[in-house]
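Listed after this line are the structures, all set down as structure tokens.
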Structure I
Amino acid sequence: MIDILLKTLPFFAVIGLGYLAGRRGFFTPEATGYLTKFVFYFALSAFLFRFSATLPFSALLRPDFIFAYLSASALVYGFALLVALGRKVPLDEAAIEAHCAVIGNVGFLGVPMLALLMGPEAIGYVVMVLAVDLILFGSVIVMLIVGSHEGQVRFATLWALVLGLLKNPMIMSISAGFIWSGLGIPIVAPLDEFLSMLGSAATPGALFAIGASLAFKSAERLQVATWISFLKLVMHPAAVAISALFIFQVESYAASVMVAAAALPVAGNVYILAQHYAVAPVRVSASILISTFFSILTVPAVIAWFNS
């Protein structure tokens, strides 16, 4: 595990550097927002497009992989939802807690870190996890919150949800890449160098942005946030490992990437969602902060366990 920990430390060191920059006021919330936009809309999109444009779409048609991850995540999601409702928490807040329990920082942290730690062939599996998180669970949380507030889910809500998914730069870049690949269009040298140059900014930019954003997160509601972090860092990867290895019997390397992705801390975009709908943003903020801190140990432990 020490070897894996040493390999992951540079990633978390960049996150820590971003955190210090935010705490010292060198990076303001506004500056962090602009850096996040650059990574989200440009650097990470270039990285994902370059990868998917050279990968056949059939490589992602892995029903065993998708169902193994989806079923385990749905089980943890349902468990977290029932526990929250058992505490007499309103449905919208219970849904946010359940969302935190299964939605990891796959886009900003998982894509660059797992690609370097586990090899570039890991990206395809990470993309499948990202697709399930964004499309399926992203739809469920919106319907639960809107249904809780309005008593029903209107067609306009569903249409807005579809448009939101279509406008997501991660989904757009991956889809565009697969279309490019399907049409058999080669990536000429100048375009490849442009995408490579821009995409290389994704890893340091994303990690720094994560750290800077953590500097403005609240550490209140620690008891609930610690419980949510335990669900995300321990129960979620454990459930995914059981599902992948023993139920669906996914090939070992693919299973290792899936479990490593499940072990990632709570995603920052859950806070944006909670803030947008005014549903427990402080609780989500604390969950992101705590889970990211402890993931310094839990993520290397998961990868080391699979390597052994």
Structure II
Amino acid sequence: MVMQFGHFNIHLIRESTLRLDGGAMFGVVPKTLWAKTSEVDSENRVLMSCNLLLIDTGSHKILVETGMGDRWTDKERERYDLKTIKAPDMVLSDLGLTAEQIDYVIISHLHFDHVGGAVRLVDEKLVPTYPNAKYVVQKGEWDFAFKANARARASYRPDDFVPLMEHGQIQFVDGDSEIVPGVHVRITGGHTSHHQVVYFYSGDNKGVYFADILPTKAHLSPPWVMGYDHYPLASCDIKSEWLARAVQENMLVVFDHEHGTPWGHVSIGADKKFVFTALDAGTLALPGPTLVS
């Protein structure tokens, strides 16, 4: 289903589901609190999705994130309980689009669950999934990916993004930048030093794709930041700023890892806490229940 967003059309696509350790997803928040908000399995893993956003401005088609992709071993799939819903070459199939029609792919940061689908294996060679697109990446994030320390290194797989450079499809930005009219990236830091969100608007409509600065609705409280965050105190502050702005401007907010309905609006409740109200589930452009293993 298409959502009209001013003069834009936007779609949300569920690329995969996975599970990550609950303690890592909620950092210093006690399990007695976060377990009330998130499904957890016998291995203490919470269920999440990789939700991609397609923004069609009429003159450009922009894909936000690429998800996990399908280049995973059986052992890795078991570790993350990874279920591929849409293989890279089929991500757009339910929308009647082809990979060749994408003009830009915005990557919030280069962790494997955001850029894993950026390339695919064809005839034993890694090639960009979206052959005519420019992949928008913060230059600082790119540089860090090659010098990450022992704590951060496991989240970066060079095979996910080096082929993009080899094919001349990287578009580096340095800080806040307009990608096309009405679609901007805004650097936040927090999760990584150069993590970016996507801010988009058309007519009176405004929206933000939070990426990993606010991955699920369970992370709505500013202090509930991930153990994966490189700069958790900065994450707390930037979440507060963006949530306040989302309330003030009545933004559509989009969560990259929410397994329920991942977009809606934020308000402030009687207790002065942020409250998320999801849109109707019928607004999602999600594929059927069959999963590709």
Structure III
Amino acid sequence: MKGIAGFYYVHVAGSGVYECKAKGIFRKDGVKPLVGDNVEMEITHEKDMEGNIIRVLPRKNELVRPAVANIDQALVVFAVTKPKPHFNLLDRFLVMMETKGIPAVLCFNKADIAADPEIAGLKDVYESCGYPLLFTSAKEEENIDRLKELLRGKTTAIAGPSGVGKSSLINLLQSGVKMETGSISRKIERGKHTTRHSELIMLGGESYIMDTPGFSSLYVGDIEKEDLKYCFPEFAPCEGKCRFNGCSHIHEPGCAVKEAVVEGKIHQIRYDDYVMMYRELQERKRY
């Protein structure tokens, strides 16, 4: 469920949470238990609910930052306003999920203090991308039931920059763990980090939410620049329609993606972020 200072907290169905150490074999093999791992453990003190993790079971997926495993979907939370969304950061997160084959749900919080044009603008950018799109207000408890429905029966990693209301949303989704909520710095309109470590929280039944520390930067990871286009779902209808096979959608004439941008079928913001990430990968390859 969480790992702090060398201790790992393991939930055993029907028994509760055990405080465990990882056996030395993990260090030797370079394996570190991650939040979300399924493990085998031995009990050392039943009364004190202590034990040792002796085996980490195979993972269906794994993220490096945040370091978590076995995710069914990702809930990426940004605020509609205060702070305004950082599109490039948001798109990097979506690309990271695409490379791992993890479905993403987009949640824009603080809808209660947003103007209608701000909400319409975000719909304009992301509705064509194919991700479930949700506008919530933790303060007004708006759309929380819809959010619960999207999370039911899944292990969901919740992530996004600090100050967007992730902890407030988690507090509304369950009553067992009370997350500390932070204030927004007026000067820079960013939140103070309130989550110190990743933690798996039970929502009930087979539903879990994985709270992860706020992030401020994401680098496009282990991906070839030629594969980046497949991480933008709205590019898919253009596949095979470019003049040149293997079109990078950057500089070639007769590019169906660039035509779709001009026609408004692909948003300029998304395309610009694609170009930025493509060039980043190009430069990395050079070195």
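Out of I, II, III, which structure matches 20 when relative contact order in percent (Cα under 8 Å, 6 or more apart) is calculated? It must be structure II, since only it matches. Tell me which structure, out of I, II, III, gives 0.40 once FRET efficiency 1/(1 + (r/R0)^6) of positions 173 and 237 (r between Cβ atoms, R0 = 25 Å, to 0.05) is calculated. The structure behind it is I. Of the structures labelled I, II, III, one was used to calculate helix-only ellipticity at 222 nm (-39500 (n - 2.57) for each DSSP H run of 4 or more, over all residues; to 500), giving -7500. Name it. Computing helix-only ellipticity at 222 nm (-39500 (n - 2.57) for each DSSP H run of 4 or more, over all residues; to 500) on every structure in I, II, III gives -7500 only for III.
Computed from the coordinates by the stated procedures, all read-outs in this text should not be read as laboratory data. Bear in mind that the values here come from a model prediction, so they are computed numbers and not experimental data. Cβ atoms are built from the backbone, for glycine too; each structure is taken alone.
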